[in-house]
Structure P
Amino acid sequence: MKAYEVAPEEILAVIENQISDSNPPIVRQTLNRLLLGQLPRDEAVELMAVVLVNEMDAMLAADRGFDLERYAQLLQALPELPEGS
């Protein structure tokens, strides 16, 4: 299964859960940073969802576990989207 086969509302729900749980903390930090940069909340969450899907696709393509360090790096690069997104 590819990450794109997961319903968008499920991906957004994962991001919202990560924000509310502050787990991993970089997710809430990224949201705060993007909001301070004047990005509307819904757009910020959608960008973060793109990053999550990118990591999920990479994980499935390489048959590996979730790479939290890569995920954090991609989040820190926002609003710049990962290559291929």
Structure Q
Amino acid sequence: MKQNKYQKNYIGKTIEITKTKNMEQQGIKGIITNETKNTFQIQTIKKSIKILKNNKEFKIQNETIQGNKIAKKPEERIKIKG
């Protein structure tokens, strides 16, 4: 069975924040180093930062992902329909 984009493991993938209400976070790029139910830990060129998933849109490996859809533990995302 093929995984949809919400069911994937994101650790080690490239990420960019494409939409957010916090303009200081807009355009942040890096590598996902850890993930929890509500956050991504992202290693940028300068530092490691923790970003909330809710109310954001991400580009992960060139796929657009809605943060609200993946604000779950990685093992719970298996149940999400594409």
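Nothing in this text is a laboratory measurement; each read-out follows from the coordinates by a stated rule. Since this is a predicted model, take the numbers as computed values, not measurements. Cβ atoms are built from the backbone, for glycine too; each structure is taken alone.
Thinking only about FRET efficiency 1/(1 + (r/R0)^6) of positions 5 and 37 (r between Cβ atoms, R0 = 30 Å, to 0.05), which of P, Q has the largest value?
Q
Can you spot which of P, Q the value -22000 was calculated from, given it is helix-only ellipticity at 222 nm (-39500 (n - 2.57) for each DSSP H run of 4 or more, over all residues; to 500)?
Derived from P, not from the others.
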